[in-house]
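*Asks:* Listed next: structures, encoded as structure tokens.
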Structure 1
């Protein structure tokens, strides 16, 4: 079964799930050849008893358009996350989680999948785009950032802090990197 690369971005109101909420989830599914197959996007209601982390909420104050976008039409996680799991399972291959940084986004997605869907179609692993760039560029991890990556790896979409747009941007980045590896 072919792998389907599911570039995923989340927006959250704090550093960890549980005490803080995932506000928005966006995923874009890509084949290895760079073809985008499908997307999924949902804004989520806050978790009961959770609250925004002060530093994160200060950051959101500097990004009012993105805040407004992730607060439009929120859905209960108990309804939205099982739909997301079903969407992942409907993809024509085995889903591989992609993130930038994978550690943050995967932590939220995995927690929400287990809590609200009872399963993770990703298993418990994720592919980190920044780590892949580090190995391709031969740089130290902390000296690998998007501003130091070749421009040809990027598509036309700019990072907006809107989950689906950022997931698409990161998926294009990954597919361009993967194509370079295969040359």
Structure 2
């Protein structure tokens, strides 16, 4: 057992019960175990950063951040459920072919971007972060992030134009049924 493994094992054995109780005083249900596991995953990854004299307060700080992330995720799910419930009934049969082609074009164009551009766009589009929040995630100034976002959007529009023109669109073909195990 190496030093880091030994250090983590001692940390876990000494403070697992305390962290468990800390979390259960804030949430109830089956999520407690997941939150505690996430806290100790962070501790394992950052075992060298754990202060030797005050490990428990450090673990509580990690738990607080994990709980905050969990709460934010729950809020997003609830907001999504409310938005879906508020959608009008669309029982009328509609041809979605154009919408599917459009979504496919966006996915193809997005896939052609660099990983860095994709992450910049995901933070505002998928994670719904503000420019200031996304800048913090990437460890950049707000101005730097805003510039990267503007450039990533421009590159996406360029790629979307290439894909939408059909010049590089590849036709979809159904997979062979022999590979389906039937």
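*Asks:* Out of 1, 2, which one gives 2.1 for distance in nm of label points 7 Å out along Cα→Cβ at positions 60 and 76 as computed from the coordinates?
*Replies:* 1
*Asks:* Here Rg/Rh (Cα atoms, Kirkwood Rh) was calculated and came to 1.10; which of the structures 1, 2 was it taken from? All intermediate terms of the calculation are to be shown ahead of the outcome.
*Replies:* Details: 1: 0.96; 2: 1.10.
The read-out was computed on structure 2.
*Asks:* Can you spot which of 1, 2 the value -23500 was calculated from, given it is helix-only ellipticity at 222 nm (-39500 (n - 2.57) for each DSSP H run of 4 or more, over all residues; to 500)?
*Replies:* Numbers: 1: -12500; 2: -23500.
It must be structure 2, since only it matches.
*Asks:* Computing distance in nm of label points 7 Å out along Cα→Cβ at positions 12 and 52 gives 2.2 for which of 1, 2?
*Replies:* Values: 1: 1.7; 2: 2.2.
Only structure 2 yields this read-out.
*Asks:* When distance in nm of label points 7 Å out along Cα→Cβ at positions 44 and 124 is calculated for each of the structures 1, 2, which structure yields the highest value?
*Replies:* Numbers: 1: 1.9; 2: 3.7.
Answer by largest value of distance in nm of label points 7 Å out along Cα→Cβ at positions 44 and 124: 2.
*Asks:* A further question follows. Quick check: 15 is what I get for relative contact order in percent (Cα under 8 Å, 6 or more apart), calculated from one of 1, 2. Which structure matches?
*Replies:* Details: 1: 28; 2: 15.
Value 15 for relative contact order in percent (Cα under 8 Å, 6 or more apart) corresponds to 2 out of 1, 2.
Where a number appears in this text, it was derived from the coordinates with a stated rule and is not lab data. Here the structure is a predicted model, which is why all the values come from computation and not from measurement. Cβ atoms are built from the backbone, for glycine too; each structure is taken alone.
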